[in-house]
Structure P
Amino acid sequence: MASADTDSPPVFGDHEEHPLVVQFAAWMTGSQEAGAAARRAAGPVVTDLTMRLAALVRFFMKHRGRHSDIDEALGRYDPTAVLDLDHPLLRGDVRRLYVLQRELQRTCLTSTLLNVPAGPRAAFVLTEILGLPFEQAAQTFTSVEAARTNYQRSLRELEAYLAPMCEHINPRNGCHCSRRLAGALERGFVGWTERSDLTDDSPLESQGHRNVCDLFASLPAPP
């Protein structure tokens with residue numbers, strides 16, 4: 001699990017949020033903007049971190065998101081192609097290619113997470129991405145058993161989709177970011193990003209066999 005220091009949450013003013021609340025909402029929605037809208041809709045800010053997270057968990061479980069067809073967006077059923085450096089977004093610069101490969105990885109995995117139902121997604125984000133102890137994350141659900149059930153379902157759903165397909169889980173799998181980038185750009189699934197936290201000094205390659213928890217914990221946060 002990732003690490004997080006939540007022992008002494010600060011006291012906030014009327015319009016301030018704990019950083020973990022901001023991160024949680026962004027991961028649950030896929031962007032900082034959508035996360036901010038969800039936080040506003042979920043009710044007023046409270047100073048107790050666990051209470052605020054619990055309110056957001058209830059909000060997300062009540063308001064279901066839309067399921068996206070990642071296979072269609074990536075063109076997984078079409079022939080693969082390697083993106084040429086003459087592409088307008090690359091401008092002949094291989095470093096821009098490496099950034100786009102990582103943006104595709106981030107977007108694809110985030111979209112996969114967003115397709116997981118809200119309860120399991122919340123349990124996974126709280127524990128594996130934000131690094132809350134399970135005991136604290138469980139307090140945001142109606143019971144410890146509910147938290148455990150949702151967490152276990154998140155692992156099953158993510159593994160069921162990614163384990164037979166994604167190179168970042170198993171390098172022998174068939175879906176590689178470098179081969180899907182051209183189709184993803186053509187379909188508008190990804191575009192150029194000015195993020196500074198995406199490496200541009202090497203191509204994106206599989207790091208060997210990984211589990212879904214380690215993979216998601218290593219992702220940069222939604223923009």
Structure Q
Amino acid sequence: MKPYTTIALLGGTGKSGQYLVQQLLQQHFAIRMLIRQEYPPAPTITVVQGDARDLNAVRQLVKGADAVISTIGQRGNDLPIFSTATANVIQAMQEEGIRRYILTTGLSVNTMTDQKSPWVAQATDWMYTHYPQTTSDKQHEYELLRNSSLDWTLIRLPLIELTHEAPAVISSLTDCPGNKISATSLGKFLTMQLNDQQFYHSAPFIANAESLSTP
């Protein structure tokens with residue numbers, strides 16, 4: 001597997017995405033970042049102006065990249081963005097011959113191997129009750145990944161704490177092992193996945209080891 005040097009990033013200006021940018025820069029990756037607003041210049045960040053729902057913008061973003069990471073979130077009252085963004089990323093990556101796609105989602109996504117504990121199952125039901133469109137769209141995004149030929153990893157997350165502390169991370173393919181994840185721990189984990197094949201074609205839950213107690 002060739003080393004990755006340039007990462008195409010969606011969601012890099014978001015709350016958790018900013019922590020990921022810090023980790024990528026610390027590891028000396030070059031970043032191509034899709035944004036919808038002005039961004040301060042940085043030597044190793046190439047800004048691509050546009051929206052993830054625009055296929056041409058995504059094509060421009062991934063050109064020259066070795067892998068793609070997405071931490072995009074839902075904005076206000078916008079229509080669900082996740083499946084549209086990932087459909088565009090899949091098409092653009094296939095056109096450019098890029099294989100590695102790493103992205104984040106919530107606890108509500110279901111897989112065939114899940115054995116969700118009561119609190120995770122309740123959280124999933126709550127999301128479907130209160131945010132049915134967005135939650136269904138995230139599930140559709142997972143199905144798009146399953147049917148793609150990419151080397152994808154969809155990381156399912158509990159509550160994200162915006163902190164520079166980085167407790168150890170634990171993972172599971174069947175149930176969420178804790179109720180929170182540090183944004184710095186998440187950034188480190190996402191960066192590590194660039195050179196780790198353990199979770200190819202799977203959707204692991206991750207959490208900080210210190211958050212093992214359930215709500």
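Bear in mind these aren't lab numbers, they're just calculated from the coordinates by the rules spelled out. If you're wondering where the values come from, they're calculated on a predicted model, not measured in any experiment. Cβ atoms are built from the backbone, for glycine too; each structure is taken alone.
Quick look at the values:
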{"read-out": "Origin of the value 18.4, where Kirkwood radius over Cα pairs in Å was derived from one of P, Q", "value": "P"}
{"read-out": "Comparison of P, Q - label where distance in nm of label points 7 Å out along Cα→Cβ at positions 146 and 162 is highest", "value": "Q"}
{"read-out": "Structure (P, Q) behind the derived value 5.2 of distance in nm of label points 7 Å out along Cα→Cβ at positions 50 and 186", "value": "P"}
{"read-out": "Computed 2.7 for distance in nm of label points 7 Å out along Cα→Cβ at positions 90 and 114 - originating structure among P, Q", "value": "P"}
{"read-out": "Ranking P, Q by FRET efficiency 1/(1 + (r/R0)^6) of positions 122 and 202 (r between Cβ atoms, R0 = 30 Å, to 0.05), the structure that comes out highest", "value": "Q"}
{"read-out": "Value -10500, calculated as helix-only ellipticity at 222 nm (-39500 (n - 2.57) for each DSSP H run of 4 or more, over all residues; to 500), assigned to which of P, Q", "value": "Q"}
{"read-out": "At a computed 29 (relative contact order in percent (Cα under 8 Å, 6 or more apart)), which of P, Q", "value": "P"}
{"read-out": "Top of P, Q by mean count of other Cβ atoms within 10 Å over residues 154-161, largest first", "value": "Q"}
